[in-house]
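The following blocks contain the structures, represented as structure tokens.
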Structure 1
Amino acid sequence: MSRRAILDGGTYYHAEALHGRRYRGCFGEILYAPELTAEHLSDVGLLIVPDRTAPAILRAKRPLLLDVLHRGGTLVVFAETGAAAWAPNVSWHFSPVNFWWWRHDEPPPPVALRAAGHSLFRHLSLADCVWHHHGSLAAPSGATPLVTLGETEPAPCLIYEDRVSSAGRLIVSTLDPFYHHGSHFMPAATRFLDGFARWAEEDWKS
């Protein structure tokens, strides 16, 4: 599987993040989510589902998305995509979103980096992963927490990697960097995408 690709949900923030100058070409082939077919995903080894891609579309395309995993590929899924309804063993828990802690002198969310040796953290720091989160995830048994809320076990996850629920690798996150970069606010989200883009290219070539 030699290709990498990213879905385009057709919104203004997807357009800015995927087609704008900063990240144009950084995530591989851009595929329009509503028109996704099996042919589009043939030989795709890394597929990225950006935050706020319409959950109804993703549910309808579920067999195509899961086929990437069944073939041993990597599927990366960000926030607000309804992943619990279509991705394997995803358990999402709602929590209120504090959008403005960084403007109101409130303490930052208690985010912790885990699995420090993971390749993602060659390109991302803790500060790059902290703006706010849309709920949390309960990592399946055997999965690897990457970013969590606190360090008490079992810690709610903001990002985890699951190599046990399918033949492939599923990385799920409650962060929404594509939305915030595409909306031109929340600098940490742009820093996150800077690092994530480097990781995606490195991971695809390895």
Structure 2
Amino acid sequence: MAAILIGCEYSGTVRDEFAALGHDAWSNDILPSERAGKHLQCDVKEAVASRKWDLILLHPECTKITLCGNKHYGRGKERHQERLDAIDWTVDLWQLALRHAPRVALENPRNLLTRHLGFKPSVIHPWQFGHPEQKETWLWLHGLPPLVPTNNVYEEMMQLPKNQRERVFYMSPGPRRGLERARTYPGIAKAIATQWSKVL
């Protein structure tokens, strides 16, 4: 049984997939967990440093470092220092995780981390795991293999209207928009737990 931390996950989606396979899996967020399960409600750095883990998967806040945020946080913009601070914080989180686990993954949309982490991420999409949607997701991996697609539904997805296959992008503004956009797709969560359990 491996000790696994899913940092910055309030939904418990990935945690529960690992738990179903018999692992000592914990989610973590400053929010309480959406559903019952092992959950550390605290700052993610506190959770990472609380013990040694066999695997840490991080989903840190991405708003200020994504490429689509350039209009607000890009060089020369009024809020650019916020981007620099967010990059420093995220790199520090990655380095902290490396000190507490032999296997670490960091998940985010397209952003500026590659030059700061020093290596390229692997790239996945929901449509590779049974969800007919487009959402390019980057995974920086240490001690873990890239995810292998499990159910390619690209052709079916491309028959859908753009606002359906890019559902996350077209979500209406509201207090839960950020939370819903950050939710891990069940097919990806299952692939993560199933495939990475093989190297634990």
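Every number in this text was worked out from the coordinates using simple rules, so none of it is lab data. All of these numbers come straight from a predicted model, not from anything done at the bench. Cβ atoms are built from the backbone, for glycine too; each structure is taken alone.
Just a few scattered comments:
- Source structure of the calculated read-out (mean count of other Cβ atoms within 10 Å over residues 74-81, 23.0) within 1, 2: 1.
- At a computed 22.5 (mean count of other Cβ atoms within 10 Å over residues 10-17), which of 1, 2: 2
- Origin of the value 0.45, where FRET efficiency 1/(1 + (r/R0)^6) of positions 106 and 122 (r between Cβ atoms, R0 = 30 Å, to 0.05) was derived from one of 1, 2: 1
- For 0.95 (Cα Rg over 2.2 N^0.38 Å, calculated) the corresponding structure among 1, 2: 1
- Between structures 1, 2, the greatest calculated value of distance in nm of label points 7 Å out along Cα→Cβ at positions 114 and 154 is seen in 2.
- Taking relative contact order in percent (Cα under 8 Å, 6 or more apart) as the criterion, the largest value within structures 1, 2 is that of 1.
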